[in-house]
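S.K.: Multiple structures are listed underneath, in C-alpha cells.
Laboratory data are not the source of any read-out in this text; all were calculated from the coordinates shown. None of these values were measured; they are calculated from a predicted model.
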Structure P
Amino acid sequence: MYIGVMKKGDSVICVNSDMIAIRRTNGEVDVIPLLKDESGLRVDTEGIVTIGYGNNTIQETIGDVTVTKF
C-alpha cells in the first residue's frame, strides 16, 4: 500500500488506523481521515482538517460561503 499525501519538506506526526497527521512546510498540520470500504483503505478528502495559525477561530467553507466561528 502507498499513501501519497506528503509534499517535499513535509513530515509525518502521527499515523493510526483512523487518520494521518502531516506537518506541512509552513508549520500548519493537516489531519487526514482514512476510510476503509469494500475496495480497501482510502483518504477522506472531504474530511481533511487543517490546523493553522489564527486568533482562536474556526472557518468552514460550504460551497461559495465561508463561515467563521469564534
Structure Q
Amino acid sequence: MVALNREYIEIVIGAFLLTASFLISFFMVIDILEPSFLLSFFAFSVSFVGLLLGFHGLYGLVLRYKKK
C-alpha cells in the first residue's frame, strides 16, 4: 500500500472541498438547487475551509523540502 503524507492528504481534501463549494454555487446559479442564504453561507464556509486546509498542506510541504 502507498503511504500518503499528511500534507498531501490535506491538499487533496482542500481541493475536494473547493470543488464541492464550486458545484454547490454553480447548481444554485443554474437553478438545480434552490438559492438560499444558508446554502450560500455553507458554500462560502466550505470554500474557505478548503482553501485554508490546502494552503496549510502546501506550507507543510514547503517547510519539509526547505529543511533538506
Structure R
Amino acid sequence: MWEPHPPIVRHGVTLTSREAWLHLFHKEWVRLTEGLVDDESVLEVAAELYEKEGERDPIEVALELFGPGR
C-alpha cells in the first residue's frame, strides 16, 4: 500500500495512509484546476479512486486523470 514519506501531520495528528492519499489527491486536483473545484465532489471521487488506485501515488493518479492535455 502507498505510504506518504514523510508522514503527513495536520493539527498535530498523523494522517492514516488513506487520509493522506485523499488529502494529496485533493490538493493536486485543486492545483490542476486552479482552485475551481467543489471540495465535496473531489473527496467523493478521491474515495472511490482510493479503492482502485490506493497503491499508487495520489499525485500521479490526479495528473493522469486531470493533468494538462486531458
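S.K.: When you work out relative contact order in percent (Cα under 8 Å, 6 or more apart) for each of the structures P, Q, R, which one comes out largest?
M.R.: Q
S.K.: For Kirkwood radius over Cα pairs in Å, find whichever of P, Q, R sits highest and give me its label. Show your work: numbers first, answer last.
M.R.: Working: P: 13.7; Q: 13.2; R: 12.3.
Once Kirkwood radius over Cα pairs in Å is tallied for P, Q, R, the winner is P.
S.K.: Which structure, out of P, Q, R, was helix-only ellipticity at 222 nm (-39500 (n - 2.57) for each DSSP H run of 4 or more, over all residues; to 500) derived from, given a value of -29000?
M.R.: Answer by label: Q.
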